[in-house]
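Q: What follows is a group of structures, each given as structure tokens.
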Structure 1
Amino acid sequence: MKSVAMLGVCILVAMSTAATAQSYPVKPIRLVSSVSGGAEVVVRVANQRWQETTGQPMVMEVQSGAGGAVGAEMVARAAPDGYTILLATASAITMRPHLAKNVPYDPIRDFTPIIRTGEAVLVVAAFPGAPFGTIKEMIQYAKNNPGRLSYGSSGVGTNHHLSGELIARAANIDMVHVPYKTAPQLMNDTIGGQVPVAFTILATISANVKAGKLRLLGVYNTRRYPLIPDVPTVAEEVPGYEPPPGWMGYLGPANLPQALVLRLNADLGKFYAEAQMQSRADAAGIMLSNSTPAQFADDLKREFATVARIVKAAGIQPE
């Protein structure tokens with residue numbers, strides 16, 4: 001009798017959850033976001049499509065403090081009812097816990113992955129006078145000139161910095177990291193040749209590339225960018241190289257009901273696959289992607305372990 005009663009309870013719970021997903025949403029959704037720049041434009045298009053489809057707004061609240069950790073903590077502590085969602089980058093989830101002391105959330109246990117939607121196009125660029133024009137030639141130059149090749153990034157522990165460290169270790173070369181506080185400072189010094197190589201976002205340097213002030217050596221995403229198809233990925237040039245995480249995606253608090261997860265995944269995936277979204281993403285230098293919740297969860301676990309290894313090997317100490 002107990003087993004029959006328990007089965008009845010499970011059926012009632014399942015029916016209740018399904019009904020909730022069908023009626024969801026019945027009020028505005030708070031979207032806590034650490035995404036900015038060109039990616040924000042893409043997200044706002046998705047928000048508008050959500051409202052047009054559901055009749056309820058997805059209200060974006062930008063919380064980018066502490067590398068996105070401020071917003072991530074807000075969502076980690078929110079009720080798992082589908083009305084507070086996190087739009088995060090890899091910085092807050094798979095990277096910051098290794099780079100800062102006392103992060104107030106567990107990046108795996110405290111969130112429910114919903115969908116990974118894209119990533120900024122990340123590139124290695126050099127000033128035109130550099131004595132190399134490809135990643136392989138850059139590596140050979142570093143081997144022939146130990147300790148003389150420097151590269152700039154937007155700061156210690158960023159995926160730009162970690163990518164440089166990964167190349168150095170995979171190719172067994174020595175490169176000197178030069179962290180910058182702002183992208184314009186990095187670009188000015190790279191164009192001038194003070195720092196011959198920059199690891200950065202394509203969107204911030206595309207005008208300088210078109211003007212011939214910078215030369216693209218490689219893309220350090222997982223795949224080539226269709227708008228610059230002749231530029232290879234770093235992984236194609238460097239055996240053993242695995243790109244550091246650079247995604248953006250949606251997550252909910254822990255224990256978000258599966259029915260709501262699947263509903264959000266389906267709707268957001270549909271919006272990001274629309275033609276108008278692709279054109280906006282191309283203009284912003286964003287490569288769109290898609291995933292099931294399970295795929296996203298597996299990626300987070302793998303990337304969290306990967307970043308831990310990189311940080312340890314590079315000797316980066318949490319601040």
Structure 2
Amino acid sequence: MKLTSPLPLKQIAALINATYSGDADFPVCGINEIHMVSEGDVTFVDHPKYYTKALSSQASVVIINQQVDCPEGKALLFHDDPFAAYTFLVRKFMPFVASTAAVSPTAVIGEGTVIQPGAFVGNNVTIGRNCIIHSNVSIYDHCVLGDNVVIHSNSVVGADAYYFQSKPEGYRKLESCGRVVLHDNVEIGALCSVDRGVSGDTVIGKGTKFDNHVQVGHDTQIGSNCLIGAHTAIAGVTRIEDDVIIWAKVVVNKDLVVGKGAVILATSGIDKSIPGGITYFGSPAIEARKKWREVAIMRKLPEIYDILREKGIL
């Protein structure tokens with residue numbers, strides 16, 4: 001999330017009651033979690049395992065719970081609870097604002113777009129031309145839809161990221177301040193959910209089509225002209241390249257890449273990045289022809305077992 005205008009380091013420090021190392025007027029331009037940072041952003045780290053990753057990232061400012069030397073060209077904010085400080089900043093600069101109407105007066109709706117009765121369109125949503133938003137769809141604040149987008153009944157676009165920190169007293173939620181962006185000619189089936197990014201965008205590319213009951217996690221990037229079958233669950237921070245076909249009941253793990261033109265057959269599980277242009281099956285999924293050979297051999301095992309018993313080998 002980028003700020004409307006840069007703020008000096010000293011002002012951010014005052015907001016979260018932190019001390020700092022670096023130029024007091026060092027400009028802070030955005031607030032982003034570690035997966036989405038770019039130059040000018042503030043991020044946070046609260047575990048020694050990730051100190052090096054955060055301090056060497058593109059983030060210009062790091063909220064940290066340990067006194068360390070400030071890397072050249074960066075600034076540090078020292079706080080006992082970086083997670084809480086970060087979520088405070090998110091709430092400060094992207095607060096929840098209750099809507100006063102089914103279609104917010106701040107929403108921008110393109111010419112020819114139809115919004116059916118019972119749909120909800122939140123604050124600062126942008127919807128392009130000639131879209132159809134069916135009844136009982138919910139489009140949360142700040143989402144962006146291109147032209148000719150169709151969303152079927154009871155789908156949710158822009159729900160919060162499923163992102164929590166475990167503590168002895170329970171779970172703490174990492175507040176979401178990202179968006180969902182649906183490009184032109186996207187069609188979302190009924191009862192789907194596309195979560196917004198924690199601090200960046202969840203993106204569905206041009207011409208991609210979802211069947212019903214599809215779940216897409218935060219900050220996931222799905223390319224153009226993909227087909228996603230029913231009951232597919234795609235975890236957060238995953239990248240699915242163009243022209244991918246995913247059949248029904250597929251599960252895709254987080255933080256991986258599905259290559260361009262891959263085909264994933266129904267009921268498969270993807271647990272690691274896979275190259276494009278290949279058909280996959282199984283859980284964990286492998287090249288489909290290899291998996292079918294495995295299945296054929298497995299079917300013969302009882303027969304092989306009986307033969308071995310008859311020969312006294314078993």
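Q: Output the label of whichever structure in 1, 2 has the greatest value of distance in nm of label points 7 Å out along Cα→Cβ at positions 24 and 288.
A: Between 1, 2, the highest calculated value is found for 2.
Q: Quick check for you: by relative contact order in percent (Cα under 8 Å, 6 or more apart), which of 1, 2 is greatest?
A: Greatest value across 1, 2: structure 1.
Q: So helix-only ellipticity at 222 nm (-39500 (n - 2.57) for each DSSP H run of 4 or more, over all residues; to 500), computed for just one structure, reads -14000; which one of 1, 2 is that?
A: Computed on structure 1.
Q: log10 I(q)/I(0) by the Debye sum over Cα atoms at q = 0.08, 0.11 Å⁻¹ was computed and gave -0.46, -0.77; which structure, 1, 2, did it come from?
A: This value belongs to structure 2.
Q: Just checking, which of 1, 2 has the largest value of distance in nm of label points 7 Å out along Cα→Cβ at positions 56 and 72?
A: Sorting by distance in nm of label points 7 Å out along Cα→Cβ at positions 56 and 72 in descending order puts 1 first.
Q: Where is distance in nm of label points 7 Å out along Cα→Cβ at positions 120 and 248 largest, in which of 1, 2?
A: Structure 2 gives the largest value of distance in nm of label points 7 Å out along Cα→Cβ at positions 120 and 248 among 1, 2.
Q: Right, something else. Say we calculate mean count of other Cβ atoms within 10 Å over residues 200-207 for every structure; which of 1, 2 gives the highest result?
A: Structure 2 comes out on top.
Q: When FRET efficiency 1/(1 + (r/R0)^6) of positions 104 and 256 (r between Cβ atoms, R0 = 41 Å, to 0.05) is compared over structures 1, 2, which one is greatest?
A: 1
Every read-out reported here was derived from the displayed coordinates using simple, explicitly stated rules and does not represent laboratory data. Given the structure is predicted, the values throughout are model-derived calculations rather than measurements. Cβ atoms are built from the backbone, for glycine too; each structure is taken alone.
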